[in-house]
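Structures follow.
Computed from the coordinates by the stated procedures, all read-outs in this text should not be read as laboratory data. All of these numbers come straight from a predicted model, not from anything done at the bench. Cβ atoms are built from the backbone, for glycine too; each structure is taken alone.
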Structure P
Amino acid sequence: MNGITDIKIISSLEKIYDEDSFPQKKITNISLLKNEKKSFQIAINADCECDCDVFAVSSLKNISLYEVRHIKSDLPMSKTNADSYYRFSASGYYPDLLLPLKNGKIKLSKGITVIWAELDGSGNDTGKHKIKIEAGEKSAELEIEIIDAELDFRDFVYTCWFHTDCLMSYYGFEAFSDEYWRVTENFLKTAREYGMNCVLTPLFTPPLDTEVNGERPTVQLVDVTVSGSEYSFNFDKLTRWIEMSRRCGIEYFELSHFYTQWGAKSAPKIMAYDNGEYKRIFGWETKATSTEYKNFLKAFSDELKKYIEDSNLKEKVFIHVSDEPNFSMLTSYSKASRYIHKLFKGYKIIDALSDIWFYRLKIVSNPIPSNDAVHKFIGKTENLWTYYCSSQKNRFVSNRFFCNSSLRNRVLGCQMYKFNIKGFLHWGYNFYYTQYSKASVNPFEVSDAGGDFPSGDSYVVYPAEDGTPLQSIRLKVFYDALQDMAAFNTLEALTDKKTVLDIIEENGKYDISFTDYPHSEDWLLSTREQVNERIKAKLNS
C-alpha cells in the first residue's frame, strides 16, 4: 500500500533539501537543562502524496511540532569574496519557515517531509523520559533527559533590530493604533522567547538603511513641540513602549541613533508640532554639526536623561551615535561621537564599527566590531560585543543566511563563550523592505530584500495573517547558540573555564576562534552532551 515508507528522528543541525536522499543518521537520546528548549527533527519518507496525522506521545508537556517549509531565494549568497563553506549557493528553495501543525495534521509530499519538534523543559519533571513520534502507522522513539540545573545567561545582552515600520507597511495599520501595539507586542514576545533581551527603541524614526534624501515611515515615540527656539517633549508613547517591552520580558533599551548611518553626516528624521502643524523639523538637509541641531540635542538630552533616571533605567539603556562608520568617515563620526559622549556622560554608548582606530583614538567607548574583525579588539576592551550582517560571508565566520549550515549558525555560542563576548547585535529581526527601505516586500516571496542582501540576512521571523510571527529554523538554531553559551556558564560556575574549554576544544585538539572551528555537527552535538553530563555529575557528587 502506498504511503509512509520510513521515519527517522534526526538532529536539529541537519538541513534536508528537496534533492536529498533519506538521511542515514538518526539520534536516539538527547539531554537538556530544565529551563532549556531542545529541538530535533522528524524525517518522514513517503512514496506518494498523502494526508497524515503526526503526534508526539509522551508524559512530557510543552512539545511543539512544525512543518518545515522551503522558501525561495534568488540571492542565497553574494558571489564576491564568499568562502566555500556552503552546501548550496545557487538560487532555489531553502528549508527555513516553520508552520505549526494544526491538530497534528499534515499533507506529506512524495519523498521527504521534515517536521521540526521543540521541547520546552520548563514545567517538566527532571529525569529520563520517552517521546514517541507517531506518523500514520510508523513511529520512532527518542529518550530525553532533563537535568536538574538551569542555563546561566548571566548579563549577556542580545539585540536584533526590531522594525515596527515594516510591520506597519506589511499589515497596513497606522503607527500607535491599537493594532500597532497588539502586533508589536506579539512580535516582541517571540523575540524575547528566543533570547532577545534588548530592543531597539525608536525615540525618533531610526536612520537605518535609508537612502539619502529618502525617509522611512514615522515611528517616533517622543512627541516634540516647537515654540520659537524652545522645545518641549512628551514621553507618554515611550512610557507605553517600555511598559509593553517589560511585559514581554525585555530588560534593556537600545535608543535609536542620533545621526544618520555611515558617517553621522546628518540628523535623523525628527517630527514636531509647530503652531499646530505636524512636520519634519530635521532630516537629511540638517548637517550634523549645525548649531540648530546641536541645540536641539542639548535640550532633548537634558529631558531624556531626567526621564531615564527618574525611571531608574540608566543602567539598562544604551546610546547610539551612528551605525557602521568606516575610516573614511572618521572626521564626521568623531565630531558627532564626542558631542554625544559629552551630552550623555556616564551612559553606555555603543556603535557597530569594525575599524579599531575608532577605539584607539578614543572616539567610541564601546565598539561593536563584526565577527570577522572582532579578533583585533579581543583583550583590548571590556564588555566587548560583536555582530554580523551581509558582509560577513568569508573566512568561515558564523552567520545565518539560508545557505549557511545550521552548525555555522550555532557555533557562535562556543566562540562568544571562549572570548568572553558580552553582547551580540544583529540588524534584522523583521526587515521587510528592499535595501535603503525603498519598497516593502512580502518575505514569503522575496527573501533577499529584492536581491540586495543574501536570503536570511534581513529577518528571522515571518508575518502571519493574524499579526503574530511565524518562526524560522534560523531563529531557533541561533537561540541554541545562546543556550550553549549559557550551559557553558553553568558548568563553569561548578568547575572553571578551563574545564569547559577542554570539552569544547577536546583537550587541545582544536583551537576555537571566530574563523576556525570543526565543520562537524557531531562535534558540536557531542560537546553539548558532554557539558550536560559533567553538570549532572557535579550536581550528584
Structure Q
Amino acid sequence: MSFRLRLALAQINPTVGDMGHNAKAILGIAQTAKEQSVDFLVFPELCLCGYPPEDLLHKPSFLADNEAALQRLASELSGLTAVVGFAQPSRKCCYNAAAVIRGGKIESIYQKGLLPNYGVFDEKRYFAPGQTPVVIEHGPMRIAVTICEDIWDLHWLDRFLDGHKSRLDLIVTLSASPFNAGKIQERQQVLARCSRHFNCAAAYCNLVGGQDELVFDGRSMIVNAQGSIAAQAKEFEEDLCIADIEHTPAAPPVVHPISSSLFSAQPVNVAEEVWQALVLGTRDYVRKNGFSKAVIGLSGGIDSALVAAIAAEALGPGNVIGITLPSRFNAAETRNDARTLAGRLGIDFYTVPIADILDVFSRTLGTLDGWNEQGLAYENLQARIRGTILMSYSNRFGWMVLTTGNKSETAVGYSTLYGDTAGGFAVIKDVPKTLVYKLCKFVNDRAGRLIIPETIIARPPSAELRSGQKDTDSLPDYDLLDAILKNYVELDHSAAELIQNGFPEDQVRRIINLVDKSEYKRRQSPPGIKITPRAFGKDRRMPITNRYNP
C-alpha cells in the first residue's frame, strides 16, 4: 500500500539578528502550509538568526537569544513537522544546526557535518562539525536531514549516512547558498547526483534575499530518484514549493508537484538573473539598513545609468534621486542624457553645478606652491567635490548614496578615493564593464523602449575630468581588460599563464600591477553585490602591503 507525504520548502527572506521578525515569518508561512495540508515543512539554513551572522556568533547573548527564540517557536508550531535552521550553542563551541520540531516540541537536532571554508564561507571560524546523522521516521518513510555543504561531497555523505542509506526515501537539505551567475545549474547537478546515488527523492530549501554583499536567489527544488527536477520555487522571491512524495514498498518514491514555479531546461539568461540579483540586493541592503530613498550622481554615462535603473526597480522611482554635478569639462550631451534618463525612469532630478566650488577649492589649494590645474590631482578634486555634495545630501535628507563604479574600474583602481567611491553601497562593484553594456541592453529590451538612451550606450566611456578625456586614454579596450581580469582575479592565473594563453605581455603586466596596487582603495570602498564566482571583498582578501610579483 502506498503512503503520501506532503512536503513543502519554505524559502524565506530573514534579517540577520532579528530573531523576532524571522520567527514571525516562519510561523506565518507554517500557517499557510497547514492550510494546504502540508505534513513536512523545511526552512533554510540558519533562517532563525539569519545568514551569515558572522562574529555575532561570538556573542554569548546572541546565541542565548537565538536558542530562546527557537524554544518559543517550537511551542507555537503544531499540526506539522518542521525543520528549522538555527545556531546551536554548546559549552565549548557552536553548531550550524537544524531543529526537527514535531507536536510543539524539539524532537531532534541535526548538526552540520561539513563546514565550508573557502570563498565567502568562514564556517570553521564559528562552528564545530557534527558527527551524528539524523534520520526521521514519518509513517513508513525515512527522511535524512542535511545542511548545504553536506550534499556537495557525495563521498563524505555516503560514509556519513552509512547504515541508513539503503533505507532512505527522502533527503532534505537546508541551505544558504549565495548567488553567482550560472550557479543554479551547478546546484541542480549536485542535487541530481545525490538523489540518483541514494535512489531516493531529494529536496533543497535555499534562502532568498540580500545580506550585505551576498544575494540568495532561492530557487529551492525537489528532485525525484532519477535526478529530474519535479518542483522548483521562484527565483529571487519568497515562495512555498509543495510536492507529494509517494512511498511504495520496494520502489523508489515518486514526486508529484502541487505548487511549483515553471521550470525550464533552457539555458539561463545571465543578464536577466544578474539583473534580478542586483535589484534584490539593492532593495534589501537599503531597506534592511533603515533607508527608504537613495541618491545617485548621474553623469550621463553608462554606469550611473544602469545603477539608476536598478535603484528605480528596487526602491520605486519615487524613492530615487538623480543629481548631475557638472563642471566645465562635462559636455552638454552628457548633461542632457542624464536628464533624459531621469525622465524615462520617473525619478527626481536636480542639477548642482560644481564649477564655482572647483575654482574656490583650486585657489585655496594654490596657497601652497606647486599646486596647479594640470594632472590627476585636479581631476580627482572634481570627483571629491561631487562625493562631498552627495554625502552631504545623504546626511541632511537621509538618502543612501549609491556609488556607480563597476568591477573593471574597481579592479585597476580607476576611481577616486573619497570621490566616486564615497557612498553607502556599490551596486555594480562586481559587474564587469562588458556586462554593464549587456545589462543596459536587457533593460531596454525588457521595457520594449529606450529607457537608457542609445547615446549613453554608444558614447565612448569617459570620466569627463579633463577636456577630451576617454577611458581608453588610461585603460585598454574593455573586452581585453575584462578577459585579463577574469583570468587573474577570478581564476588566479599567473602573468606567465596569461601570456602563454595569448594575452599581450605588456598589458598583462600593467594590469596585474594596477590590480595589486589598488587593494588599498578597495578596502576603503563601500560593499557591493556579489554576482561573479569571485568578487572583491569576502571572496578575495589580499594584503595591502604586498610585494609578491606573480
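One of P, Q was used to compute helix-only ellipticity at 222 nm (-39500 (n - 2.57) for each DSSP H run of 4 or more, over all residues; to 500), and the answer was -8000. Which one was it?
Details: P: -8000; Q: -11000.
Here the read-out was taken from P.
On relative contact order in percent (Cα under 8 Å, 6 or more apart), which of the structures labelled P, Q is highest?
Largest one: structure P.
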Starting from the value 12.8: which structure in P, Q was mean count of other Cβ atoms within 10 Å over residues 271-278 calculated from?
P
Ranked by Rg/Rh (Cα atoms, Kirkwood Rh), which of P, Q sits at the highest value?
Q
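Which of P, Q yields 16.5 for mean count of other Cβ atoms within 10 Å over residues 279-286, as computed?
Working: P: 16.5; Q: 24.2.
That value comes from structure P.
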When FRET efficiency 1/(1 + (r/R0)^6) of positions 63 and 447 (r between Cβ atoms, R0 = 25 Å, to 0.05) is calculated, the result is 0.30; to which of the structures P, Q does this value belong?
P
